[in-house]
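Listed after this line are the structures, all set down as structure tokens.
All of the numbers you see were taken from the coordinates with simple rules; none came from a lab. Only a predicted model underlies this, so the values are computations on that prediction, with no experimental measurement involved. Cβ atoms are built from the backbone, for glycine too; each structure is taken alone.
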Structure 1
Amino acid sequence: MLKRKIVSVILLSTFLFSSVAFGQATVYQAPKDVIDKIKDEGMNRSQVMQTLSYLSDVIGGRLTGSPNMKRANEWTRDTMTKWGMQNAHLESWGPFGRGWALKGFTAQVVSPQIIPVVAYPKAWSPSTKGAVTGEVVFLDIKTDADLDKYKGQLRGKIVLVSPLRPLKAIDTPLSARFSEEDLAKMSNAPAPPVGNNPNQFPPERMKQILDFFNSQARRMKFLMDEGAAVMIDNSGNGSGGTIFVQGASVGLELSPNIKTIEDLFNEPGFKPQSKEAEKNMMPQVTMATEDYNRLVRMIQFGEKPKMTVDVQTQYYDDDPMSYNTVAEIPGTDPKLKDEVVMIGGHLDSWHSAGGATDNGAGCAVAMEAARILLASGLKPRRTIRVALWSGEEQGIFGSNAYVKQHFGEMKSGSLVKGADWDKISGYYNLDNGTGKIRGVYLQGNSAVKPYFETWLTPFGDLGAKTLTLSNTGGTDHLSFDAVGIPGFQFIQDTVEYNTRTHHSNQDNFDRIQADDMKQAATIMAAFVYQTAMMDEKLPRKPMN
């Protein structure tokens, strides 16, 4: 009897060492020595900062379709091959449109005195006709009818098109992390409605978006018709020389039938990368608020400042396609090796900085997670696939195209499965800056909660312990979630993401927090490995 009890205890302990039971489900849990290996490699011999430094310092900004983007595709492919990953390659999607690069830029006030300014051309802006010197005019209008008073007055002028933006003293920290109260609120948040689309805005919000873009389009068309030389707008956020700058505006109004952000991304008036857009654009620049406001106030005092602006850009029309970088750690289980678990982030960035927090960080973490597993000698049962996307900033295009090609798409409200829909267990994404992982957004998939609770337990001392049923939007996990594949974004501390670095000229390597990056890569490695080791795939939520 005693012998039988001892044998039973040994068998039970062995079972609990590798799995945890939740009701009828059994959740795989990697043995402690495996998690310790992952932690040791990830926290003590990390290469994540070297990877990110090359991406953001050496290659730099990676605008979709640009030469820098292609260089980043090729460098990440070759680096993962060097580490021992297999089937590393570039997968094309598109056509996306023309590439663009900044070849030269200067801007300063030259009269009544020399005033250097902080400014940056918008992506896909056309060039000026050499260096342009002209009077600076403030387009002081409230409605389109106010444009009439500027007729015949703007030829050759440099035109300020935004209102003055008052700045207040910064009385809150620029950097923030989630408090325990914040995380508790996330944890207690109710599940979103089934079928909820994080990119679906209320009708009143969509109307505001359309009104804004259409107003901008009408004003640009007016400036072009009047022969203005350069259009300058005020950075919509930031201070102290931080500029938030994205793509050029197009002088084409948007359709009134737009219902979602996806609709917006596919509008001709929202695509400065199209060759046809060039004839509907003019040279355009975003200026730091302090410099912009000063010019407006000078003009309001009756001064007539002059500026010299020289914007030199180049379009690339030889290859309209764009590319995702893909590489794998092959699975070892004869029955499961054809199934995949995916991790990734978007490799493209905006052009005014190195694209470190958005989203070189996520790509470096995903690459590092794979490197950790290779260096630890672990052999996943399923294939682990790293995917580094392009076109995210223009509409989550790269991951959408990949999912459509491999896994399926929604047509008329119904899922049309692709050849590999049943072969993918899940996708983990990182795209909220440098902040450490605090948990996971479950995207309404309550069935995965027992798995993720188990997998987060060894990382509670590193600050990762929160699960929320809430959706989060705006990045590449949505491409998978949209077709019923478990796709997740990790909860991250915001640090300076929303206040300083997101789409700004401060999105550089020096804003990256090394310890956070190591923690994130270690947790991602543990999640993807355990997903690859399960007997079954991750549970999927109902589609509707």
Structure 2
Amino acid sequence: MTLKPWIARRYEYLLEHFGEEEFGREDAYKLLKDKFGDEIEEVSRILSDIKKAGLLKERVDIEDKRVKIYHLVRGEEFTRGDLESIMKRAADLIRTRVDYKYILILLFLKRMSDKWVEEYRKKVAELISQGIPKEIAEQEARNPDYHSFALSEEFLWDEIRKDVNKLPEKLSNAIKKISESNPELRGIFDTVEFISFTLNRENLSILHQLVELFSGIDLSGVSSDILGDAYEWVLRYFAPQKAKEGEVYTPREVIRLLVRIVAPKPGDSVYDPAVGSGGMLIESYRYVRERYGDEVKKLFLYGQEQNQTTYGLCRMNLIIHDINSAEIALGDSLLYPKILDGAKPRKFDIVIANPPWNQDGYAEERLKMGEFWSERFEFGFPTKQSADWAWIQHMLYSSRKMVGVVIDNGALFRGGREKKIRAKILNEDWIESVILLPEKLFYNTGAPGAIIIFNKSKDEARKKKVLFINASQEYEKHPDVKKLNILSEKNIERIVEAYREFSEEKGFSRVVSHEEIKENDYNLNVTLYVFPEVEEEEIDVDAEWNEIKKINEEMKEVDARIEEYLRVIK
């Protein structure tokens, strides 16, 4: 984020007075009020924007946890645009020849190394200021207790890159030892092997260039938001390529829409059984942090992922976003739920996911080979062609309150076994809203997709009713990918507002009774209940008729000329 000029002037003024010393909001208010006439609400916004730009750090006051203490970071540190520029250069280096996970792993390792060095320097300075001799201070500052991660100095970035010829071996050894020293990192690097990867000389050259590219930046002071956005940029940039290989990337604006609807709060537990790269959990964390500040520490995040590589990317993504308490399990959620409460799968307040659409191979026989199947699939079993309603049932079983699922539009109206499951769940009165999304939002399909919101504790006014929202026209063109659309902030807010108010708007939203849905054979297809109004073009009948007569006269003239030409030829 680049600071707007008027905010940049205030940042420079604060930096001139405070330098890197700590200050409170009231201190900033006094200065900015005197200089610029800013009111307290404006100062809060100014500090927030400076923080988003990575130029302000904050902590909680030890004596009063409601109060935040700030210190400024000098502007030569990397901004979001700077770091994304580095990611673009890295992406250009690998193009489609090398898996993008190598960019993310190197970014992760560089951040770890730079942070360790910064923590070491600060601790040495602190100990020396207390009168401790420099040599003893330097020795003590190596203690893992003072660092975010246990890291031997031989695995610091500058040490790894010293001998170019041994780079693959050093990186391989580094990730192995780092995983051993930091239990929370185990499983992250399991699918990465630099030695075999660089047997190809072209790959070896690319690795050298990537390492040198990252060597030119210091990531120690970059905010987790900026670093996390850079990580997300890489995932998004390579999403079209990965979609061809069957890998699913959920657009972040779709996740933002879903999270705003389910609205997690401090004290809630949020679970994603198809967690992928962690987008649902990260957006839930951001949502709560933006609204409740440090109370976000009381948000509990859980997820499960079947793919080993994606599991590692998810764990890295969470750590880079400074989300260290999330519990992520590796395994097939439909067959083997891994997050348990005693001997049973754990229940969560909110369950959200974009599971694989129309996933095949999960017929009744296979699901019965898994664990806890009788409790989780009480409404029936899908066909082997589509596991959509198996995923939904697993999510409903796992939830105490709300479920939000991004699903294939066909799951709303297909018959047979799926209709029977839909009917039983509707009769439980858990379906609260069905939202038809615009087409071309997803990288792996042009199909529109839908969101179903389930609520096990509906308000009295919403019982035996379902809100259908036709958001098929709520989109803008994607700024980077020609064939895609996106949900803008305005689009998201309109959909969320309709859900919150449970409101009706002709051509956009409608509240439908269970009786009407049953009359339609439990069909949840949104267009059956709400169809966008099309503006009819006014036609000037006289003008159109005159135009037709004119065309007919011209055609007569052409026919006459053709007949004349034919006579000449004969």
Structure 3
Amino acid sequence: MSTDSPEQQTPAGSAAGIKKSSRTTAAVMICTGISRILGFLRMLVFAYFFGSSGLADVVQAVFHIPNSLRMLFAEGALSSAYIPQLSSALIEDPSGKRARTIVQNLFGFLILLLIPLLGMSVVFAHKVVPLLLSFKEAPLWDMLHHYFPGYFRLPKMELAIDLFRWMVWYLFLISISAVLLGALNARKVFVIPAITPILFSVTVIASLYFVPLPIHYRMIVGILTGGIAQVFFQLPAFFKKKFTILPSFRFNNEDFKKIRNQWIPVVVSASIFSVNQLVAIFFASQLEVGSVSALSYAVVFFQLPMGIFANSIITVLFPRMSRQVVRNEIGELRNTVAYGIRYMLVLLVPATLLLVFLGEDIISITLERGEFTHAATIRATHVLTAFSIGLFSAGGFYLMQRLFYALKRYYVPLVNAGIVLLVDVGFSLLLKETTLRVIGLAAANTIAFSAGLLFLFVIARKQLGRLGGKKILITAIKTCLANIPLVIIMLVYAYFIKGLFVDSGFLVRAGVVAGVAIAAFFVTMGLCLIFKVEIVEDIVRKRVRK
């Protein structure tokens, strides 16, 4: 299913084309929103079965390893080097032969690279996992392990090694899925790839409830079957666009050489972020029990607006920016970047305010049952607040990063990644030793992404010229004014409405919070229409201005 008109009807550089992207993005947001809601439900089910226990810490931390490495081989590094070259091939060779060869080469490359790598990871899991994770055990276990390491192994680490040997194969499945996703996005098919995460959530939830195995092994079944489902769901549309899944191991063509050369600096850049995430988990695993879970749960809530809004905008605009670079439409490229930043301002500012004001209620309503206590809710809420303050910074950062990938100037994001890593790790080391503890890790992330966004914006302005700063400022001012009633609604809710429903059931409390959030959001969007914020007009009125 394509949500964009053919290239010849809506050129990449036209005003109509970029405005049409607003409605394409809105369609992707709807699909992503549904998948995120199911992801939300998946987390709720996980919290019910695992709570914030030591077992939850182990499962979350182990799955975080392949899920972080996907940035190297899947949606992150591979797609960032792959989509611009695939877009070039589709424009320069309308027959699609070059594009098909690129896709076949990538399948072959992933097979040759990942199968041996993952096989070695399984064999040497007992060496790999202790390098990446460190768990706080009960004092008795720590003492026995210290004096009798050959006889008393740390139970959390043993379980982590066992889970890792299975979960690590998710990396291969999601990498194959990313190749399919990139090919479909380059062909302007956005909705089907946006739906695939739904399948992952469904399989994990079903496995937790129905698979007759110990609870942590049910997660393995759900994760692996979810990865397989994501691949197979995209295949019909993939085949319809005349691509083939057969791998090719002939890597001597120029397109693949360019992708390989581009991928290397992107891999280094993405690996810095993966290391950064693993360092955060490592730091959290050394703090109080429940810290890893608090970090992981907060990231899920933080990723809800990031996935629905920021990632949807980037998904649609990245191929467009790549086509504009191929056609040397630098003026239109600047317009696209400015449009993306303004789009994020309009959507992410109210999302930030809603997470800050309603974070505790959302976490309490969705997670506080079974093994998940109110203390765990408070801890996760504080972490979420620290993350939420950096929501726009993170979204803008990834948009600007994709701009440089579209320009094929991969070393700028590489240098920036090093800066972000140093800032994040430095502040993490400082803040985790304060009373903030795990909250400090989230605050360090916000500071680092803000610094990274500023760096990329300054470099982009030097290389491309003005990026519509005046329009961005006007949109920012209008957005802030439009959000004043939202803040008032949140304060009224906190002081006069919330207390009336403290003892109510799940459905009533969820309905009240959802109703307040939706009402506040639409009031903001309505004021944006009154203030003539262009992005909201493009979405709501569903027409292109002449």
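Values as computed for the structure displayed
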| read-out | value |
| --- | --- |
| Answer label among 1, 2, 3 for the case where distance in nm of label points 7 Å out along Cα→Cβ at positions 278 and 318, calculated from the coordinates, equals 2.2 | 3 |
| Value 0.96, calculated as Rg/Rh (Cα atoms, Kirkwood Rh), assigned to which of 1, 2, 3 | 3 |
| Which entry (1, 2, 3) yields the derived value -27000 for helix-only ellipticity at 222 nm (-39500 (n - 2.57) for each DSSP H run of 4 or more, over all residues; to 500) | 3 |
| Distance in nm of label points 7 Å out along Cα→Cβ at positions 86 and 110 from the coordinates reads 0.4; which among 1, 2, 3 | 2 |
